[in-house]
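In the part that follows, the structures are each spelled out as structure tokens.
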Structure P
Amino acid sequence: MKSEEPKLYRLIDANLNRLREGIRTLEDIERYIYENKTLAKKLKNLRHQVRFEDKKLLAYRDIAGDILKQTTPSEAKRTSIEELLRANIKRAQEAARVLEEAFKLIDTHIAQRFKQIRYELYEIEKEL
């Protein structure tokens, strides 16, 4: 595991960012476009649960070395608010799953927290 640790923390860092960004996009759409206070607040509370502090995250971050950092054509264009919602709920769910799996190698309690976040995102998807 030691030789893989930098890459594991890089994976965690990228997916923590992806998860928070996806939730934040959903939160802001519900807040500013739909003015849905209940759902915006639920998303905000969920976003605040996405925490894992470790100096290794920044130390192992390698944006220049990311082999897939280029935007794909499907990500480059969105045609509606609904499409933004759909893309970001899926992005957040996928990131939560990656974090759940990655944390099984570090701390199963943290892995369980990300599993709960993922299931909460599945419920929120029905409300969107």
Structure Q
Amino acid sequence: MTSVSGSINSYDLDGVITLGITPGPDDIIITGRSFEEARETYRYLHSRGILNAVFFQPRPFASKTRESSGAHKGMLLQQLLHNGVRVEKHFEDDEVQKQEIEKLVDIPVVHLVHDLTEKENVRHPYEG
């Protein structure tokens, strides 16, 4: 899955990284965005110099929910921890997803509370 040594943090994309919170070089991005949104997501991240590993939700865009996004993040974090990766904390802005993550893993989930981004299923075209 990953060859990270030491400890890492994980970051949500929309509402965390899009607000300017930047992951460190070995950190990972776990997004609720569908795999179908990979192209525009990588263009957005690369335009900002962010080259971290990105893990997309395996559901198609039309069928993903906030709950499924949180479960995806929690299951991936669970798998990383099981494989010996020390995940220190996850940064998340969606309360629903935060709750789903906390059902599956016992790591701190830093909750960024704001109303600056949409929490529901929306497309994120990159215009840059």
Structure R
Amino acid sequence: MREQYNIEDCIPQRPPFVFIDTIEEVSENYVRTTFSVKENCVLLDDESLSIAGLMENAAQTCAARGGNRIGYIGAVKQIEATRLPKIGEQLTTEARVIEEIANISLMEIVTFVDEQPIATTTLKIAIME
């Protein structure tokens, strides 16, 4: 049986700025989330989630690993999207720790739609103690 997570217990963001629906798996160095793009999403670009929305989904996925601690994006090493997800599509986002020193993590994030990768991101995340 998969453990159930209350999103508000895992990330500091609150509606309407929540860009993950479920936490599918979480461990010390890995987290997988899902998010369905809704028509009332605040970061839409026409009928698709914007690049900013993909970035926020990636950052919140990373935050879900830490359990509601305040974190900041220290650097965006890269973001590449082959396409933007449309309203009604479900994202699965996986984040892995590449390197971690003290409270700073370098994270590699891949976002999928229907098991096809659509975006990759590398973020440096600083967690406040």
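A short reminder: the numbers here are calculations on the coordinates, not readings from a lab. Please read these numbers as outputs of a predicted model, since none were measured by experiment.
Details
- Of the structures P, Q, R, the one that 4.5 was derived from, the read-out being mean projected area of the Cα convex hull in nm², for residues 63-102 alone: R
- helix-only ellipticity at 222 nm (-39500 (n - 2.57) for each DSSP H run of 4 or more, over all residues; to 500) from the coordinates reads -22500; which among P, Q, R: P
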